[in-house]
Structure P
Amino acid sequence: MNRPVIIYGAGFRGGRNFIALAEENVHVEAFCDRDAEHIPLYYGCNVLTRDEAVEKYPSLPFLLSVDDEEARRQIAEDLRTLGIEVYESFEEFFQGQNDYEIEHVYCGKAVGFQVVPSLLEGREHLTAYSFGIGFDYSFELELAEKYGMEVYAFDPSPEVVKEMESKKLPENLRYYPYGLSDEDALKTFYLPSSGLDYSEHFAPWTSSEKIQMQVHRLSTLMERFGHSRLDLLKMDVEGSEFMALPDILESGLEFDQLCIETHTRIFPDSVEKMRGVKKLLNDHGYLLVSNGRQEQTYISKRAGRGGGYGTGTGDH
């Protein structure tokens, strides 16, 4: 189970972080605020002064929800001096800081995936595999049309299979009705309550109804299509990433960029799960460069340093 946290800042940002933490199965024990004497409760939690919060909860992490950057840094420094575990943002608390600074831009219209354009622009014979396209495949179209990549798009959802039968795609964008997992099999998925978010795990967005769909290991598909490595891998697979990703890395498969949407809220140990994803990728030579609440982008250490751009922020 996740440890409870203290949110420092009973304001709009604090309320937004409260909701984000609740969605990730993290309990907020209390708020801390300089105006605590005027705010007895916030989101149903007690609001304490800094001294009260430190005295009562010295072993809990504090998540700072303060807009002013200079004030936030000073508060963090003061709390750390008192021996408090401090995080300056939700993303830092959940999966840590970026490992590497390099330009990244949004790709597609529907979700928050970002790509590193310097690893794509002006290059030829680039290959991308994208798992979980849904009805909006603007991400895959942009990779194909703007960056000239050979894009292999995958989604086993029955609605998507039917939709794609009538679609005319660019020559360099191919669709296949497969999912991604850690084995080649017909696997049982829970149907979504609405939308297209089928999942191997029973989740807040699924129903109890089930269906079987075909999934494959990444190594199987790369062998089938004749690829020894990938320039970009995208995974939006509704919780299957926690099975597929270890299999991919342990298989020794290489990719320059990974765009991944993490679905940790399925699990009671969501923070440990998320930090485990980052550690696993770091251990295999991948650096976090875009740190969103659900979507993250990693690049391989080899690609980043080989390109001669960016600034490292750690010893990974």
Structure Q
Amino acid sequence: MHVFELSFVAAVLLAATPVLFASLAGAISAQVGVFNIALEGQMLWGAFAAVAASYYTGNPWAGVLAAVVSTAVFALVLAVGAARWKADPIVIAIGSNLFALGITGFLMGVLFDVSGSFSPRGLVGLPKMQWLHDVPVLGAVFGGQTALVPLALVLIVVVGLWLLFTPHGLRLRGVGEHPEAAASLGINVPGYQFWVTIAAGALCGFAGAQLSLGNVTVFTENMTAGRGWIAVAAVMLVAGRPLWLPLACLGFGAAEALGFRLQGVGAPQQLTDAAPYLITILVLVLTRIRIPRRTKASLTA
């Protein structure tokens, strides 16, 4: 395999990793019956918290920890509202997304006295796995990545297998598929929904930290730029099954990486920026078209 091809694989993984974390968050939420569209706002808050903590401490891993913990706390609104009070998760999630957009812009002015973008000299990004550079193939793909990139892939596999083959995973799936039946067996349905929503927030914290300290070393207003909605689309595409998420998310990463390369040969930036979202919409439309056809074919068979 040529170096160009391996570098393209590395670029795809880099672009896809924040979406992988966020889509895993959405998938586990879907498994317990909470349709989580707050991924965009939670990821944005995680990106801000990571940059702020890394700047003040000088330690990017402190930024990751701050992003994970604070985004889990940020998810409390959705967890309490949807799981405990049985409010509409869609309404709460939309409010969370709008609040994250407003509060991060406001805090940039209060804490850093800037607006639009924050990238000071003292901001430290996540270290790369340069010790892999001498390893054939793996070095070219992962040597320039942060540790969060392979972590996202490992978590998807571990969570997917846990849901399929462990008693707690089966109970969690039962909460989403048949909550009344699960409750009749003594399973604490609101408890499962509450803690899974909190865990989803923590995963979005990883997504935000990778975006602002791994993919780049900067925070800009609304820097998630729809990635949370791409993650929602990925969850819908794979029907909430975590093990299939890499296929959906890597497609987005490939479109984004290809867009950057096309810019290098003179393609309009507006077109290349829109390419990942256009491809995502196209895949969703084609999937929705195929599902009714399959259903009709099964009924007539």
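Bear in mind these aren't lab numbers, they're just calculated from the coordinates by the rules spelled out. Remember, it's a predicted structure, so these values are computed and weren't measured experimentally. Cβ atoms are built from the backbone, for glycine too; each structure is taken alone.
Tabulated results
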{"read-out": "Parent structure of the calculated result 1.09, given that Cα Rg over 2.2 N^0.38 Å is the read-out and P, Q the choices", "value": "P"}
{"read-out": "Structure from which 64 was derived, percent of Cα pairs over 19 Å apart, for residues 73-152 alone, options P, Q", "value": "Q"}
{"read-out": "If FRET efficiency 1/(1 + (r/R0)^6) of positions 49 and 129 (r between Cβ atoms, R0 = 30 Å, to 0.05) is computed and equals 0.80, the structure in P, Q", "value": "Q"}
{"read-out": "With helix-only ellipticity at 222 nm (-39500 (n - 2.57) for each DSSP H run of 4 or more, over all residues; to 500) derived as -8500, matching label from P, Q", "value": "P"}
{"read-out": "Relative contact order in percent (Cα under 8 Å, 6 or more apart) derived as 17 - corresponding label from P, Q", "value": "P"}
{"read-out": "For 4, 21, 23, 20, 15, 10, 5, 2, 0 (P(r) over Cα pairs in 5 Å bins from 0, in percent, for residues 41-104 alone, calculated) the corresponding structure among P, Q", "value": "Q"}
